[in-house]
Structure I
Amino acid sequence: MWEAVYNGSTADSILLTESIDAINMGTFNFVGDFESNPLGHFEYDVLPWILYGTSKSGSSTAHTRAMDALTSGFYTNASPSERALMLDLINSNMSMRGDGFY
């Protein structure tokens, strides 16, 4: 399932692509239904975005993306045990890359 991200909500909004806005463009979701499977969505859709961004031309860092994810409604609406697992996934994966989160 692909996300489509636009730069506004009016009729003249444009689709954000790598050449227009590589940081905010949409990405592919393997587990699109985060309501019924928040951990699957996090592990297969959000975590790769945190680690690698949306494209090679994006300029955000893994730390910035991790903070964005950890302050999003998706994360804050998860149960405490789900949030703990998400944080562990972030830290263990970033540590393997040599840039641990905490």
Structure II
Amino acid sequence: MTKFQLYVSQASINLGASKPFSSTETEVLNWMDNENPPTNEALNAEIDRLETEYNAQAYARTRKPLYPDIGDQLDDLYKQGAFSDEMAAKIKKVKDDNPKPS
């Protein structure tokens, strides 16, 4: 799949083209019923912007599966006393009402 194919749909929506279009791996062939389709220059600039935005988040995509489960993180914060008294009371009630099997 080409960079164009990955981003063309979102780029066209971002640029106000709301109707379907047909395309190849590198260009839009027909904007169908779009009254004011974006120019190729605008479309390619938006595709580049989307790719840059995606690439800037590579570290976050790499980190995400490496973090402990969010439930484990929250349970640790609860056990360490990091929550307000009000939140700790709500969590304690849930734990007390639904005890972990032995």
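Rule-based calculations on the coordinates, nothing more; no lab input. Not measured: the values here are computed from a predicted model. Cβ atoms are built from the backbone, for glycine too; each structure is taken alone.
Here are some notes:
- Parent structure of the calculated result -11000, given that helix-only ellipticity at 222 nm (-39500 (n - 2.57) for each DSSP H run of 4 or more, over all residues; to 500) is the read-out and I, II the choices: I
- Given 11.1 for Kirkwood radius over Cα pairs in Å, for residues 26-73 alone, calculated: source structure among I, II: I
- Distance in nm of label points 7 Å out along Cα→Cβ at positions 18 and 90 derived as 2.6 - corresponding label from I, II: I
- Among I, II, which structure scores highest (criterion: distance in nm of label points 7 Å out along Cα→Cβ at positions 10 and 42): I
- Given 107 for volume of the Cα convex hull per residue in Å³, calculated: source structure among I, II: I
- Label whose coordinates, when semi-axes √(5λ) of the Cα gyration tensor in Å, for residues 2-57 alone is calculated, return 19, 12, 9 (choices I, II): II
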